[in-house]
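Each structure below is given as structure tokens.
Every read-out reported here was derived from the displayed coordinates using simple, explicitly stated rules and does not represent laboratory data. Since this is a predicted model, take the numbers as computed values, not measurements. Cβ atoms are built from the backbone, for glycine too; each structure is taken alone.
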Structure I
Amino acid sequence: MKRPDWFLIGMALSVVLAWVLPDPGAKGGSLHPELVNKLGVSLIFFLHGLTLSFAALGAGAKNWRLHLLVQACTFLLCPILGLLLLATIGRHLSVDLRTGLFFLCALPSTVSSSVALTATAKGNVPAAVFNATISSLIGVVLTPLWLSVVLGAAGRSLPIASVVLDLLKWLVLPLVIGQLLRPIGGRFATRHKARISILDRLTILLLVYTSFCDSVKDGVWHAGGRALIVSSLASVFVLSVTMLIVWQLSRALKFDLGDRIAALFCGSKKTLASGVPMARLIFGAHPGLGIILLPLMLYHPLQLVVGGWLAGRFARAAAPPAPPPPLSA
């Protein structure tokens with residue numbers, strides 16, 4: 001029997017801890033989240049840069065039609081689905097939940113699970129590495145730009161220039177530094193990749209905890225049950241529609257099966273590892289940050305469960321048939 005993912009359990013425990021003990025992680029608390037959060041964001045992206053193989057990235061760079069489809073689905077199709085959700089149910093939701101739903105749709109793809117699921121399903125792994133990584137870099141500009149457009153239409157402003165500058169400083173710069181230090185620390189990072197992954201996830205859990213502390217202290221969870229239901233249904237809608245459209249488009253473009261698998265997983269994923277740090281930088285100590293992050297935190301396990309099931313089906317279909325049993329004498 002497969003053991004439960006400790007990271008998913010850790011996310012739930014981080015939220016519970018924020019409910020029970022919000023003061024240390026709230027603004028002005030003993031954990032000094034104003035500084036710790038930015039350092040945590042930088043650490044996450046520095047580790048990504050240190051462990052990312054540039055050779056693997058370059059190996060998947062040539063299939064431009066696949067890359068165009070994946071990025072269009074990530075940064076055009078999904079935001080359009082988000083706008084559709086806001087147009088149909090947005091007037092019944094709180095401002096923070098509307099922001100959270102669209103923030104989910106505007107996020108880049110995730111790196112680790114997209115690549116892992118593509119590999120499990122016998123898909124085009126180099127293309128998955130390229131698309132997932134490039135998506136993270138494109139998202140530094142396009143995610144806040146989309147948010148600026150939508151929030152501006154709702155009468156709220158987002159200082160797009162300062163937000164992008166912050167993202168470049170705390171996300172992209174550490175990533176570049178990590179890449180530059182690969183000749184020195186690359187082998188060490190490769191040998192200790194499992195431990196680095198644990199450190200990376202623990203840092204994300206810290207960011208989740210501090211993100212919910214201000215929300216709890218300011219009492220924004222009075223409609224938490226409704227927010228949970230809406231976020232769950234919206235996550236199912238976005239994931240299922242995106243997967244269906246990506247798969248049909250990749251078939252219409254006559255991609256081979258390996259490319260269709262890479263497009264399916266990379267084009268439908270949304271990154272928690274980058275999403276939580278980006279939210280901390282974009283929204284700061286906004287008291288509704290917990291609700292803004294709620295759709296993403298529900299989408300994350302959903303995409304893993306559905307993606308794992310699909311990857312298993314693809315892998316079984318690609319496996320060679322079992323040899324017939326030997327004939328008895």
Structure II
Amino acid sequence: MIRPTASPCVEDRRPRVSVIVTTYNYANFLPTAIESVLEQTYRNTDVLVVDDGSTDDTAAVVERYATRNVRYVRQENRGAGAARNTGLSLTNGPLVAFLDADDVWLPDKLTRQIDHLHRHPELALVGCHAYGCETDLSVIDIVWGGGFAADRAFEQLLLRNFVLNPTCVLARRRAFEAVGGFSEVSMWEDWDTWLQIARRFAIGFTAEPLVKVRRHVLGLSPRSASERLAQDDAILQRHLCYVSRWKRPVVRRRARSVAYLHASRAALVAGDREIARRFSTRALLNDPTMLTRQKVGVFLRSHGRAAAAAGDLR
């Protein structure tokens with residue numbers, strides 16, 4: 001557990017935040033992302049853009065911000081986790097915040113999260129809710145993250161990634177040092193990382209959405225329902241061994257239920273109702289008590305009862 005006496009937020013109420021912006025062929029989105037960092041009400045930051053092998057004009061875009069102390073580094077394409085590790089190795093602020101280049105922060109994102117860390121010095125990481133947006137950043141809905149501060153969040157986090165994506169997170173650097181940096185698995189590297197941190201430290205959340213996350217065709221999330229199911233199962237298998245042996249069957253069943261929910265949603269988006277019906281049924285059979293409204297909503301949509309499920313698919 002991280003001790004309050006060792007907290008940089010106790011020693012200094014305005015610790016430096018190293019902001020690591022990762023990008024891959026997102027030159028069109030990048031200016032908005034960078035501006036959202038430079039417009040933060042919290043000013044004690046250093047900003048590094050890590051280009052993961054882009055073939056567009058990313059370098060030229062970042063060059064426009066050189067006079068505003070935005071640094072740039074390019075690496076061969078190695079994936080998002082490796083790009084974040086490059087950023088960690090080239091910065092040294094006691095706090096670290098990440099921003100995917102297709103997302104943006106609200107102006108008080110860092111201020112609110114640092115205040116939260118100051119009030120809860122036992123936390124290694126603080127997340128937030130997010131606004132899900134169209135490409136033009138018009139808001140579609142709210143993506144709800146966790147709603148608590150806990151030192152035993154690991155098992156719940158194993159069921160679903162309520163820390164959300166790195167854009168939502170502010171963390172203590174030593175939390176990443178303790179787990180050997182950011183995970184570099186091929187998919188869900190953020191969820192894998194949060195699980196490693198939550199297994200060792202307490203994590204917490206602010207009460208409001210502080211970021212905007214774009215949903216668009218160039219996003220890196222898996223499109224196939226079967227691929228999504230396989231990736232969720234891979235993360236479960238990596239961490240289930242840290243759960244008490246007698247709990248594992250229950251955790252496995254509940255996690256599998258949530259994985260089927262995600263996969264059935266992906267199938268609906270892809271227009272594959274047969275797969276959606278099969279997976280939504282399995283989601284309910286594995287565990288009807290968790291996320292029941294969402295599971296029933298997808299089940300009804302997959303069976304063509306859209307009216308009854310209106311508003312349940314988010």
**Q.** Which of I, II yields 24, 16, 12 [semi-axes √(5λ) of the Cα gyration tensor in Å, for residues 28-123 alone, calculated]
**A.** II
(Q) One of I, II was used to compute FRET efficiency 1/(1 + (r/R0)^6) of positions 108 and 252 (r between Cβ atoms, R0 = 35 Å, to 0.05), and the result was 0.30. Which label is that? (A) II
Q: Work out which structure the value 16 belongs to, where relative contact order in percent (Cα under 8 Å, 6 or more apart) was derived from one of I, II.
A: II
Q: Work out which structure the value -24500 belongs to, where helix-only ellipticity at 222 nm (-39500 (n - 2.57) for each DSSP H run of 4 or more, over all residues; to 500) was derived from one of I, II.
A: I
Q) Thinking only about FRET efficiency 1/(1 + (r/R0)^6) of positions 156 and 188 (r between Cβ atoms, R0 = 30 Å, to 0.05), which of I, II has the largest value? A) II
